[in-house]
Structure I
Amino acid sequence: MIWGTEKHLRHLAIISMVAVVVTVLAVISSPLTTKAASSSGVFTRYDISASGGFAIGITVDKDGNSWFGLGNGSIGTINHETGRVRVYPLANANAGVGTIKIAQDGSVWFTESNAPGIGKLNPVTGKESEFLLPPSSRNLGLAPTFLVLDKQGNVWFNEVDFSDATGGKLGRLSPNGVITEWAVRTVGAEIEEIALDHQGNLWFAEQGNISKVSPNKVGKLNPCNQTITEYTSPTPNSRPAGIVVAADDTIWFSEHAADKIAHLFPDLARGITTAVTPVSTATGPSSSAQAGKPGAPTNPVTTSAQTTTTNSRVTRSQGIVEYSLPHTGSLSNTEDMRFDKHGNLFFENDSTAQIGELVLSRDDAAPTIREWAIPHGVGFYNIEFDKDGKTLWISDTAGYGTNGAVYKFVSPETED
């Protein structure tokens, strides 16, 4: 689905004849569709500040409605047709809501970094269930900040050790309430975003502490053979942060401190594999119920944003191709990334308050970056496309302040 062009093949690292053959097969399996750019994209801004201060960890349900953390202790949702917000207060007003995902049955799952644990909300009844981390992890001060759901009903999540005494853990909450944890051995990993590939492996970014030397790695947990494989970014101290899996099971990760996006080919890249022993703990949720209530008016405002286009410089190494983004000089720029309906890669930039797109051409033109300024954006941001891959929803934490917003964005490429 992504980047399957002759132009892309010329961007891949040529390591050996065998590597070229493997790479060609991998890339041809997923064709790229690109569309001609028009002059502007369209943002609609929803003001949620009066309902909760800031928005974080956005996702979209099957009906096209956005869901997000609203301040530290609520869940919010915006009806995409009316623009009205509905607020679900949580039992723990200081839960520290982070990432949110919608299960196939409509349940809303979310991380609670301050609990610390995993929450589940029934949006029909308002029933909330909270699964705390095992005591050993709570005693270490570990905190979940990102989660993903698999088709078997498991909830996968990170457990960050912000003290950097350990590498933190990767966790899985099963449908029957068992939490299984795998310790990451790289001390100071400060695990950021996670993603599942089609074989059931959990990929994760090791961002590290902004004030220290970054571990500079992305990792793969294989829960079947109980191993973790880690791959080092070619750019020193790049702080890998966002991570997504393409349709062909190649991995894209953002380099938060390097103004780059990287494309990793697991069959070609050099990784170091270590065994890891899982630890399982049964957990029972605490439950409460509080029905959702209407929030304050969101006063939607629609604004056009001009497209700016710049060339991207390509750097090749074994199994990893890096694409430069416009220079910001910031240590916290691009993180979240998502694929649109054409398989094109969109991203957000925290330091410049922009939405961007990496464009690989079918002809001999250089790769380009298209960007659109988020009107009145403050940051930090999370992004998610709707199920049709056309409308990109954006949450703005406003620096975890009181002027947060939710946006929907339609780019020139996805509007038809």
Structure II
Amino acid sequence: MPSGSGKPKDKPDPRLRAELLRYRNLLYDRLTGLPTLPVALGEIRKLIDGDHSTVGVICVDFCQSFGLENSFGWQSTDDLIMSLAQLMVVFNEQVMGGKGLLFEEAIRTGSFFLFFAREGLTTEELAEVAQLVREFISSSSVGKELSASGFDVSIGYSLFVDDPLIRFERLVYSATRDARDMAVDAEKRDEMLQYRELAQIIAGERIRTRFQPIMYLRDLTVLGHEALSMGPPNTIFENAERLFSFAARSEFGHALDRLCRRHAVRIAPEHVKKGELLFLNTAAVSFSDPSFSADFSDDSGLKKENVVLELTERTAIHDLTSFCRTLGSFKEEGFKIAVDDAGAGYSSLSTIAELQPDFLKFDRSMVAHIHESRIKQELMRTLLEMADRTGSRVIAEGIEMREELEMMRELGVELGQGYFLERPSRAY
């Protein structure tokens, strides 16, 4: 064997090379030169983690490409898609300063996404950027050609809201889907605008909190206060019920719950006297938030022993055994637990027995006109007996009449809240 020679090198497997090339062609569009979404995920992560600015998503969708293809053939359609991609590259460089991330949904679809970060980005500003894109395209030769042929490019947008409890990739796909839905479905426009309004509220931390006292019914002294969250004034989400019901239908449920909790904790020391309890509405999913306990550090001015986590019905408990173990660790830290709307929804009697709450809250449907209903009175007596056996204290919500208060006292209900006792404070 000649000196210096070694084992013959393995020849590249042509089948493997062809397979790799095929996968590369699926991830990078050779027509436009742009990466597709799976390739862009890493860069999107860097953008979002970079300077903690708000991230906006612009969708430019050539949703009528099938109609163009039927009219002019696929080659002319490909040329238009390529020209549109080049326009977006120029827009990113000239208007966005090259700081945006541009990619394609999938190869040759004609759906492009531009991710960009900006400090304090609002929905209005995002809409302005979308309008700049629209004007940039419509004033180009490509835009004029499309317009002359009766076609158009659709523009949509969305705000990216990070949430540590939701997988990052799903958040990205959700943000791109929402931007694209706005672009292609006019019927969803109003809903998408509400969606973006909610995203802006969360990103801008524009939540307000009111405090309503929970009182001992015997002498109307204060046990504590419930923090009641609501959206900004003069918006569609000023109404708390609309705010939380809409959030529950989106992926923002946990992010909103966390924001409301943190805002209430931050301002509570100014409104809840030392020794009084703070009741915080808490969705079941939030108990798995790793940052939950950190919100009640010594700097917060609140002792965990004076905080009651009030389980709401915004999200269901899917694994009761696992949830009870999680709840047990919170109790060990000193938190107290309340179950809202006891006897309804997932707050069934069997579930209450497993949760072993410190407080049971019976809502307005149980309290309203109870002085006129023998059935409600007997039902309340039964529930009070159950609460006594389980060591839970009962709170009657929604007391709005003197007769209701007097009946609660007669039945032996210890605690209550409602407009007749005291209305919530103004919003902070």
Structure III
Amino acid sequence: MRLNRRKILYVAVKAALIFSIVLPVMTREVRLSQAEPIEIVMWNNPVSESYTKFWKTYVDDFNKAHPDIRVTHEQFDTETMKTKVRAALLAGTEPDIWFFNPGEFTTINYRQGKIRGLNDILPVSDYTKEGRAGCSDGEEMICIPLYLAPSAVYYNKGLFAKAGVDPSTWADPNRPTLAELNAAIDRLLAAGIQPIAMANSAKWPFMFFYWAAQNRYGGTKALSNAALGQAGGSFKDDSFVKAGQLVQDLVKRNAFPAGFNGMAESEIYAQFSQGTAAMLYMGPWAISLTEEQAPAGFEYDLFDFPSIEGGAPESQRDMMAGIDALFVSKSTTHPKEVGEFLSRFSEPNTARQFMIETDSISTINGVLEDVIKSGKANQKLAKVADFLSKSEHTYQWWDWQLPPAPAEEMLNLSQPLAEGTVTPEEAAARIERAARP
């Protein structure tokens, strides 16, 4: 068989042309398939077993649905997280996303260009005004408010009845006056009952009372002015001194158990749930802990922190409502992908799931009301949420809200204040010196 040279040449040229087109395409596809996915690092806190389970599933689901993005989820306890984040922000080595609590420290870092604003990468209008207020600087939302954690006074109904303390006789059964609380303490002591649970080796439990008292005397504006050193604000102002006087008066009244400064944090919950103390001032996580630890038939209820006659009129309905939040680094090289990852948190179904599974107060519009209406919300949590809805202002836990130096000094003063080895005036002056050395 004779070969047609012209035909062979035609076929060869055509094959070369096809190969020249196909090979680059194949090569490009191989390169794309072999390309490393975009890496996003998230530092989180193991708030609870249910919280950790939620975020592990959230991250896994996202990674499966986005093979071109890989979110690495790392967890650190509270004190480790504080140290790591503060050090990372100083060194410029922070991850793309991290867990922290909003306050003056984070506001300063946002203004210094270390924390990213979120308005352009997240549906910020999905969040409630309370959530946005705690996570914003002006009109810019600078963190994702995961949930609100308002503190309330939980009380053992059986011990109150035994001591003849009836909250329905108070002027406001949901918020006694300080005089009414002190009268309840006296009645409980007369009946041989420890009035208030306390364990203060961690230093912050006792300061819960100091923070709340300062708010009742001076309001959120006095705290903000002192923290920022603006409008003549100072930690030596009267509201801080009076807060110290109030907590020391509670100690002198024997409201707390003997030796509480040396007791571990876990003991404060056990004192209440096991019926050895009649009251517990704590955040809403106390609800799940009490219901896990208390014996069958344990009945309890709650009221807001007492109002104080002669205090700041605008602050008597305020609530200490800490916010746990997620922040995004200004230096992240993948803001679009970070926004895509975090945006699902505010979707209604995800938000409902988060609230129900973690027993937390949602910061997503309409979700709290929807879950309560459905009957799936814990009823004690629903009551705390009702108090929150009626509050004039909310404020963050001071150990997160304040800049590191005054926050550390404030915690260092917790046990000396409780022991009476420093005066309220000395404590206030020391916090002021730490804030403005």
For distance in nm of label points 7 Å out along Cα→Cβ at positions 46 and 182, which of I, II, III scores largest? III
Rg and Dmax of the Cα atoms in Å derived as 27.7, 121 - corresponding label from I, II, III: III
Could you tell me which structure in I, II, III was used to calculate distance in nm of label points 7 Å out along Cα→Cβ at positions 302 and 382 as 1.4? III
Identify which of structures I, II, III gives the largest calculated value of mean projected area of the Cα convex hull in nm², for residues 294-349 alone. III
Comparing distance in nm of label points 7 Å out along Cα→Cβ at positions 254 and 358 across I, II, III, which is largest? III
Assign the value 20, calculated as relative contact order in percent (Cα under 8 Å, 6 or more apart), to the correct structure from I, II, III. I
Ranked by distance in nm of label points 7 Å out along Cα→Cβ at positions 166 and 214, which of I, II, III sits at the highest value? III
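Throughout, read-outs are computed from the coordinates displayed, never taken from laboratory work. Being a predicted model, the structure only gives us computed values, none of them experimental. Cβ atoms are built from the backbone, for glycine too; each structure is taken alone.
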